[in-house]
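Read the figures in this text as sums done on the coordinates, not as results from a lab. Everything numeric in this text was worked out from a predicted model, so none of it was measured. Cβ atoms are built from the backbone, for glycine too; each structure is taken alone.
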Structure P
Amino acid sequence: MSATDVAALAAAVLTSDGHEDQTYVLTGPEALAFTDVAPRFSAVFGREVDYDDMPVPLAKDQLLASGLTNWQTEGTLELFDWIRHGGTDVMTSTVRDVTGAEARTIDDWLSDQHTRFLVPR
């Protein structure tokens, strides 16, 4: 799901009528696993990007070492577990239905964000 799609949908909801008491499930146009996303990064950036499905204890240690709080780490691990068990397998037409525009593919988003990822720290 592209941040620009989320912003466009939020703008449409906040500036038009008929969205009261609505809940929207937003997805991109493809159901992708992390193993699907890594090669897309590789193609756009011209360098090998791999996804390593780490054991939970190792992932937890690395997240904590990166500076996340225990609460943030547990939430991130819960999200990854949800994804691992098919949480992102469902696709919706919500972006198109509300904004009139198709949801962007990850390839389009990566191409647009290419220079932002390469900015020196």
Structure Q
Amino acid sequence: MSDTLRVTSDTFVQQRFSYDATGQRIYYPHEVQEEAAGVVGNRAPKYPDDLRSKGIKGEVIARFVVDTAGRLIEGTFAAMPGSDARFVPAVLEALRNHSFHPAKLPNGRKVQQFVFMPFQFDIR
């Protein structure tokens, strides 16, 4: 909150306000020194049984935000256009259990970052 400024018709007031929004800002991969990356050992999404039994293949390109603790921020997940909606619940469930190395700026500070991650569902 700032001080109240009272301005009349014959008054000029100039004041600088600063706010550090970097704590809440979400960065894109090209803006960080180290991108958010999945931790070794994260489990792949479970192939939905009904789709596997029918031999249906698909892809989901997920967009979500990883926080400074290396976790998915709930409510930021979206499947990008062209994704097969039948596989989206499996991807979201897997991401809720994934851990990530958080993104870092050149000064080493951890920041939130948008992540774009493809998931292929294929029967071999």
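Here FRET efficiency 1/(1 + (r/R0)^6) of positions 14 and 30 (r between Cβ atoms, R0 = 41 Å, to 0.05) is compared for structures P, Q. The highest value is that of P. Taking FRET efficiency 1/(1 + (r/R0)^6) of positions 6 and 62 (r between Cβ atoms, R0 = 30 Å, to 0.05) as the measure, the highest value among P, Q is held by P. Work out the source of -17000 here, i.e. which of P, Q gives that when helix-only ellipticity at 222 nm (-39500 (n - 2.57) for each DSSP H run of 4 or more, over all residues; to 500) is computed. Traced to structure P. Computing Cα Rg over 2.2 N^0.38 Å across structures P, Q gives 1.56 for structure Q. If distance in nm of label points 7 Å out along Cα→Cβ at positions 46 and 70 is calculated from each of P, Q, which structure is the one that comes out at 4.7? So the calculation was done on P.
Identify the structure, out of P, Q, from whose coordinates relative contact order in percent (Cα under 8 Å, 6 or more apart) was calculated to give 36. This value belongs to structure Q.
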